[in-house]
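Bear in mind that the values in this text are calculations on the coordinates, not laboratory data. In this text the structure is predicted, and so the values were computed from the model without any measurement. Cβ atoms are built from the backbone, for glycine too; each structure is taken alone.
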Structure P
Amino acid sequence: MKAILVTPGKSDSARLAVVEEPAPLSSQALLKVLKLGIDGTDLDINAGTYGEAPAGSDYLIAGHECLAVVKEMHAETEGTTEGDLVVPTVRRPDNCINCASGESDMCLTGNYKEHGIKGLHGFAGEYGVTDTRFLVRVPKQLVESIVLLEPMSVAEKGVFQAYKMQERMIWRPKRALVLGAGPLGLLTTYLLRCRGMEVHAVATRSADSPKARLVQRVGATYVNSTEQPTNTLGKFDLIMEETGVPSVAMEALHLLNTNGIICFLGIYPHAQLFEDVGALYTDMVLGNKTFFGSVNANKRYFEMGAKDFAVIEERFPGVLRDTITKVVPPSDYLKAYRPSRDDIKTIISFQ
């Protein structure tokens, strides 16, 4: 079969090659891949920043954002059968107490595996295999956009955890700030708008850019930070920081309202920042403010995302579909790995 491969640790190693079709174990399903999303993690792996091939292999089949059809299934799984449209989750647990309770995204040891990232081949091929219990059945009416479910699951987890933590008090958030308007930032914006919040989404593109127009379509406010500094926007009850830029993340802490909470979803390079940390910490204490990090998402967040996709589609028809700005065949995979300035999300279609 044709598949997109990378050599972990080697820069710019992505390539299209012919490899043997995978054979599922008794606990696995054989998936016919329909669509594959490429995100920042894939780009970082191709840059040689990280990534780990499966044991015994000198390459890694890329890709973790997948929409597929179950072609073959040996183990019975409640609610999923051959022919179903599915999205597989990414992470596979080890035996720590959190993984054993279904919370692999809260793994204590770091010995988990992840499709297309760490120790497991991904889904950037005509076929893939995965454990049947980690398949999320999705409705066929969302086939145009449901490949975005993996990044949506990350947004779902961040927002859910923020609300969960704020159960420590009476908390009625009204204003939210989303820093970053890539696919994750846009999906977060859609999700928060469905929760009835006033949302400001901040990025560096112009006010007439495709990203800005999508933000405006859901009734949120788009802010071009090169023209309007974020410190002029007032205070926010909930901040979702998704840029991965240390200076932006630090500035965001000053934008929290009393009793506010901020979720960090980026991966941040080391940077030396000059900040009055004493004043910052005092403000956090006196304002009962909270910040936390969130990574990955377990199956329940995928399921939550699928339900919210239906809500978003009903309230804002076509906005999910239009978040995907380019669809290419596997032979044009480099267009996904080298996106242009106005690209939001590029999908590789194996159909």
Structure Q
Amino acid sequence: MQKLSRRAALAAVMVFSLLCAGCKPKEAGSPGQGKTPNEDKRNLMAGEFVRAQFLKQQGLAGRIALIEFGLIGCELSGRGLDEMIRMHRGREIPQLAYARVEAAKDKQRFEEYYKEKSPGFTVYHDPDASVAQAFDATVYPCFVLVDKFGRLRYRGKFPQERLEEWVEAAAAETTDPGPDVPLFGAVKLDGAKLLAATKLPDLSGAVKPLGDRMGQAGLLLVFVDTTCPFSGTAIGELPTVAATMAQHKVATALINLEDPAERVQKFYKDRDTGALVLYDVTTGTKLKWNIQGVPTVVFIDAKQQIPYNGNAVWADLASAAEKAMGLSQGTIVFSAQGTDYG
């Protein structure tokens, strides 16, 4: 098992230890205080470097690989590892390479566990989560499919039903699809149905369908939680973003996911978000809207279509909103930059 150089590992900058959870670091810093735009940009560049180094040093460069980011002691991580070992030994998908990135901190436990498992493929010890962070795979277990050009093609739960189909499609590609290639299995959201079906309380307890929150030209939704530092970046910048969208008759709602009601009430009580605050203490909204991480931004236009569903990168949102609303490029300008992470 090879290791990244010390220099490469340090380049990840932001390190987390997340145990079978979402963007819920043990120490997230002061609530609502995220990283600066320059720090986010440096982190993104560092992440790209670490990904490339990892694939190269683990013998995965130029190969289609399924990588599981897991944790010893997490039952779902163990099931995923066992399934990959079975598939690897049976050569069920000949074109596919496998790897496991392990988050457990205890080196002795790491060595004993994998000596007993004897997977037969790359296992990398990632106790500071630098590689997991670089692949945006800090929810354990998380499976990432990488194509032969080093592009991320899937990120999520074990893709058993369609994995062979996706590997065959990636194997048939003769040119690099580029950094903006859509992920396999991307879900197309039905804006009209979701607006009608999603009914959430605001801080006063009033419950309405999201469709009733629409502005004349649309609705901007920003999905966050109270502990993720990248959510903190989005929350901190939201007053200026919401004000700019309001100038174009687009309403904005912040939707807090999965935190207890008491925490939500306390967190937002005296906080200026510049937007309506809604929340869901369950996983219902997260599942309906296919939210894979926070912050996630969704823009629904006046026709209830969804021209933007992605990271809280405000320039990308502006570009998509301009096209959907028939505005000239550069009409919507945000003073904030946002974050690629989430």
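Annotations for the structure displayed:
- For the set P, Q, ranking by mean count of other Cβ atoms within 10 Å over residues 58-65 places P highest.
- Value 2.8, calculated as distance in nm of label points 7 Å out along Cα→Cβ at positions 66 and 298, assigned to which of P, Q: Q
- Ranking P, Q by distance in nm of label points 7 Å out along Cα→Cβ at positions 90 and 306, the structure that comes out highest: Q
- Structure responsible for -7500, with helix-only ellipticity at 222 nm (-39500 (n - 2.57) for each DSSP H run of 4 or more, over all residues; to 500) calculated and labels P, Q on offer: P
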